[in-house]
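Visitor: Below are structures written as structure tokens.
Read-outs throughout are calculated quantities, based only on the coordinates presented, and are distinct from any laboratory measurement. These figures come from a predicted structure and were not determined experimentally. Cβ atoms are built from the backbone, for glycine too; each structure is taken alone.
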Structure 1
Amino acid sequence: MASQASLLLQKQLRDLCKHPVAGFSAGLIDESNIFEWGVTIIGPPDTLYDGGYFNAIMSFPSNYPLSPPTVKFTSELWHPNVYPDGKVCISILHPPGDDPNGYELASERWSPVHTVESIVLSIISMLSSPNDESPANVEAAKEWRDKRDEFKKKIFETEMEKDDDVMKRDEQGKK
């Protein structure tokens, strides 16, 4: 018998397939595992990430929606709210209840009303407006705040490396 979590995730997947949302695509990585999704986010227009494609894995706990999923970028992403290992750090992905560090209100944290769509839209918003007050990547936050030109350069270099990797793979595929 399917769990409440798997039924809800199946419904959210169907809804996203029927009514795609601009700015991202999402789907199962493995058809046999409803609890792990692949997400591709298109960098929001008029931001430093404009035009980039950023891949992530969204992993849902068995007690979803009572607990939040984790989201981890598999594409390299230089951002104050993304840990160096790619894990996303935004309020709505933090467990419900009071923040032990006192940075967030309970109302800003995870709530079972969030959906895959609302989570990804929050991540897109994060790309547009980084929160450098409680960063996951302190170095990126310092650059965002104090050395914006270096921050931009790092994003551009990351995108160029990604483009070079794609071109190399394409060339190898032609041989």
Structure 2
Amino acid sequence: MPKNRIQISSDHEIINLDGASLEIHWTPGHSSHSQCYFEPDSRTVFVGDAVGHTMGDGGPVIPVSPPPHNPLQALESIDLIRSLRPEILCVAHFGAHKEPGIYFDRISSRTRLWMRLAERIVDEGMRLDDLVALTMKEDQELADHIKGVEGADHSLKASLLGFYLYAKWVKNG
């Protein structure tokens, strides 16, 4: 793409689209460049991976946390998106949700749980595999959902890696 066609966004910027407008909100945590787009007339928010994803129809809401994931920023971003009071939450790759409040509660709760588990594992000098095992023990909804699903353990490990590395960074500087 030619450089003169690239427009760098600003936090809280409003884009006018022939009668409609989108508010841009930066939502770091999942990644430093994450942002969402809010359409105020329909109260619809379009997010990337800032609010995680769902495992199957009605399954657990899972944080998307590749390194360098920052779970504290992720929680702040979830709160920011919640503060927009959307009526429809459109999650990239995973469709629209008409009860965003419930979705936000679920992703916030799991993010806090995984953060606590990662801190515990790191404090005890354990490894990422130990975090996966502890998560399967402590997160019953997740364990019930992925039991027997081929490749699920690899996906879970990838999701927990960002939490694990963040906890190590916090502890060791």
Structure 3
Amino acid sequence: MAVVVKECSYVMVHVPDFVRYGSKPIRDIEVSGGHGGDLEKAVYAHVRDFGAAVAYPPNQVFIGNLHPDKLHEIPQPWYEHLVEGASRYGRFGEIMPEIEFYGWMKIADDFDLVWLTPEFVEQVRAALKDTPFLDEKDLKKLGAGVERGKILDKAEKDAALPLYFEGAMVGCVRRD
């Protein structure tokens, strides 16, 4: 029997709190005061929000809501000429917000490497409750969360990667 791919879709994830983990930002932020320092604040002052990411014309092309040739009609820079009424969903895929991405990471985590605080798990659960690709069994994989103190301890002592949402630490990814 031959295997046939019948459908596929794209996903573009808007994860502004991951900017800090880029090759250059992670080095520069660390030497200039770390989390909460002036450089980190300056970097995040220039990060666009989810609505701007959705309305950015090339992103609308990526998910199939805008024909590539339409970009020639939109003045540059495109971040100053956003698409009015843009949708995060398109015929080729979607643009996913950060909170949903964290939920998908946790649901896919079969080794309990992703720890999220109980409060954040509830926010994630609420954000994912209407997702057509997930059922109750999937949402149960979010669990109850891990107490914040344990997450902080893991990040400080065991070099777990802190996870942030809207600037606040909401979890970590363990390295063990």
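Visitor: One of 1, 2, 3 was used to calculate distance in nm of label points 7 Å out along Cα→Cβ at positions 8 and 32, giving 1.3; which?
Guide: Only one of 1, 2, 3 returns 1.3 for distance in nm of label points 7 Å out along Cα→Cβ at positions 8 and 32, namely 2.
Visitor: Quick one: helix-only ellipticity at 222 nm (-39500 (n - 2.57) for each DSSP H run of 4 or more, over all residues; to 500) came out at -10000 when computed from one of 1, 2, 3, so which one is it?
Guide: 3
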